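As structure tokens, here come the structures.
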Structure P
Amino acid sequence: MLAKKMGYGVINGGVFGYGAAQALKRAKYELSLKSYDLVIFSILVEDDFDRDRLEYRNGFPRPALIKENSRMIFAPVPDFNRKGTKYSPALPSTFSTLYYNSILFAAISDRVFPLYDHSGSNLSSVHSKAAEVEEIIDWTLTEFSKLNNVKKLLVLQYSGDLVDKKTLMRRDSALRLSKKLDLEIVDTYQALKTYDSKLLWSGHHTPLGNEVVCNLIKEALLK
């Protein structure tokens, strides 16, 4: 959609389930292979910084951002063949059988064990040395600001819940730091807030949601 609106090539460098820092790691790799005129760094404010703390998400290994000896670094990608991953599924347990056959049990389980994998192949786990979210926000935006020889645009995106306190706190942190780092930024919050969230979001942005965001990006690039 953005390519059609702007009239030039757009490469989607996203990876399923990556967080903001992990996406930046991917961007640096892509920039090492080929030169680009512009990097659009799109962050889902509610979830992406939490994802950076995960060493596995939905059965796939991830390079978690950790803090070690006061340094922020990426942990090595963990074992692909750990039980519970897409590559080495585990047999469903009695616990999982109860989950799929009892609405009450499932509701309690989701509240008490939100990351528990009942399918046997969707393992999600936080790295034992994972950095805190505020540290991840600071590190990620600072590192993004250091990208050289390329125009940069930061895009803050949001899902359906635009009044969640956690989301608003993270938005505030990202906006304040972006201003400090002199980053060009498109904050989609106010534009999305003018619509019924169900029209814009259904797990991911709907076509209308994409249209709204792309129009904001186009406006920013044409200034």
Structure Q
Amino acid sequence: MTEHSGSWAKLRQVVIGTTDHSADVKAARAAFGLGEGFADPEVAHLSMVDATLPVAPGRYLEFVAPTDEGTSFARWLAKIGGRGGYVLSVQHPDPAGVKQRALARGIRVPVDVEAFGQPVVQLHPQDVGLLLELDGITDPATWFWDDIDPGPEAGAGIDDIVGVEVPVADPAAMCALWHELLDLGQPARPDQIELSGVYVKFVPGGPSAAWTVILRRVSVTATDPGLPGITFKLV
């Protein structure tokens, strides 16, 4: 099955939460040779500041930080030590169907809104291992930032997101749950889901925001920026 027929899902953005936004973004840009990127215009009303950094066409690293210490996001960051994996944004043609299947399983759906005229659903991290966002753009060749995306930086030290490793209590059960919710059939591997060229691998030891983000290195100058709470692996 191709991503153009039946159900499909495409990982678009790996979102990292931090209490040291300016320093973390500067470190990531320097380590990976990335440009300025841009700010998501939708997050300011959520009491957040962000930087969205294009890594590959239609694929992004995003760093977000709270601007209000009273928010649940700020409290969560304080609990985990100030930095960690926060959201995976996944493009899916039928977020309403995902929501229906989630509610049938007793999974909480804290967010069901529209952004730029498109449906957006988020599933509760305590139920699915992380804050999973489903963005309902039905054309897999189209994304929110097509009109403002400056594109990956020429000469960057990385050129794609390869995968994300997420610690959970039961990797096999979580993998099966994601396949069911996203309507992707049976898992090809018991601990891993393929999202249109990027994998999410569930590893033992969670639940935890201590993700490992695997990036494709194209220059020897690219290196791990060394941000405690999140690991970048270059391959």
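Quick check on the output: 11.9 is mean projected area of the Cα convex hull in nm², derived from one of P, Q. Which one produced it?
Details: P: 14.3; Q: 11.9.
Considering all the candidates, the number was obtained from Q.
Given a value of 3.8 for distance in nm of label points 7 Å out along Cα→Cβ at positions 45 and 173, calculated from one of P, Q, which structure does it belong to? Each step should come with its number before you reach the end.
Values: P: 1.3; Q: 3.8.
Going label by label, the one that fits is Q.
Figure out for me which of the structures P, Q the number -12500 belongs to, where helix-only ellipticity at 222 nm (-39500 (n - 2.57) for each DSSP H run of 4 or more, over all residues; to 500) was derived from the coordinates. Numbers along the way, then the final one.
Values: P: -12500; Q: -5500.
The value was obtained from structure P.
Read-outs throughout are calculated quantities, based only on the coordinates presented, and are distinct from any laboratory measurement. Keep in mind that this is a model prediction, so the values were computed, not measured. Cβ atoms are built from the backbone, for glycine too; each structure is taken alone.
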